[in-house]
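Please treat every number below as a calculation from the coordinates, not as lab data. Predicted model only: the values in this text are computed from it and were never measured. Cβ atoms are built from the backbone, for glycine too; each structure is taken alone.
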Structure 1
């Protein structure tokens with residue numbers, strides 16, 4: 001499943017520019033790497049908030065795709081973010097976990113961390129199944 005999800009990222013015109021890499025896929029969970037790139041930095045060398053939010057959103061979408069066996073889809077309905085610490089000059093690892101997988105709505109959480117485990121952001125996400 002990991003390779004299938006990575007191919008999905010690599011062939012998607014709207015996801016390819018981020019450079020996301022699938023690190024791990026487990027039951028109800030997916031971890032992505034957001035590689036550090038200077039173009040993602042805001043003044044002061046801090047990775048911009050929209051990049052961290054995109055990582056959380058993408059990680060949750062892939063966790064859902066994996067749960068559905070790669071078929072079917074879900075759309076982001078709500079994404080709330082708490083910025084806890086700056087991500088500066090390092091790769092970011094975002095893990096999304098499905099909390100409830102309903103017939104129409106899917107609820108989950110995601111966290112973005114640095115390589116040493118420092119927590120940058122916490123996200124709550126709601127998706128809807130079309």
Structure 2
């Protein structure tokens with residue numbers, strides 16, 4: 001179960017993406033599935049830096065990737081401000097573009113790209129668990 005800790009900085013996003021891509025390939029995800037995982041992890045890590053830590057260089061992001069029999073499980077941990085996904089309003093899907101806020105779609109996109117997305121706060125840590133299943 002590969003685990004790596006990255007500095008909570010935007011220049012870490014490429015390294016995190018490379019790490020996740022390598023494990024996605026090893027887990028047997030196809031290109032589309034691996035891309036969805038990369039996008040969801042990138043969005044989650046960006047949110048950790050911006051919202052949990054309130055900026056760069058404040059804390060670290062621990063990324064664990066565990067291949068499963070039917071796909072890949074990714075767990076992201078941070079020590080930032082507690083996150084409550086229920087406090088994020090649902091986006092107005094289908095609303096005119098001028099009514100859509102330019103931010104606040106991250107959790108929505110993560111849930112659309114991944115098969116399971118679970119947010120918890122445990123022992124002073126935000127823990128985001130995401131599962132992507134292989135098709136077929």
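Could you figure out which one of 1, 2 the value -7000 for helix-only ellipticity at 222 nm (-39500 (n - 2.57) for each DSSP H run of 4 or more, over all residues; to 500) was computed from?
Details: 1: -7000; 2: -9000.
This figure was derived from 1.
When relative contact order in percent (Cα under 8 Å, 6 or more apart) is compared over structures 1, 2, which one is greatest?
2
Taking FRET efficiency 1/(1 + (r/R0)^6) of positions 43 and 59 (r between Cβ atoms, R0 = 25 Å, to 0.05) as the criterion, the top structure among 1, 2 is 2, with the largest value.
For structures 1, 2, calculate percent of Cα pairs over 22 Å apart and state which one comes out highest. Display every interim value, and only then the final one.
Working: 1: 30; 2: 36.
When percent of Cα pairs over 22 Å apart is computed for each of 1, 2, structure 2 gives the biggest number.
Here distance in nm of label points 7 Å out along Cα→Cβ at positions 19 and 67 has been calculated and equals 3.1, so which of 1, 2 was it run on? So the calculation was done on 1.
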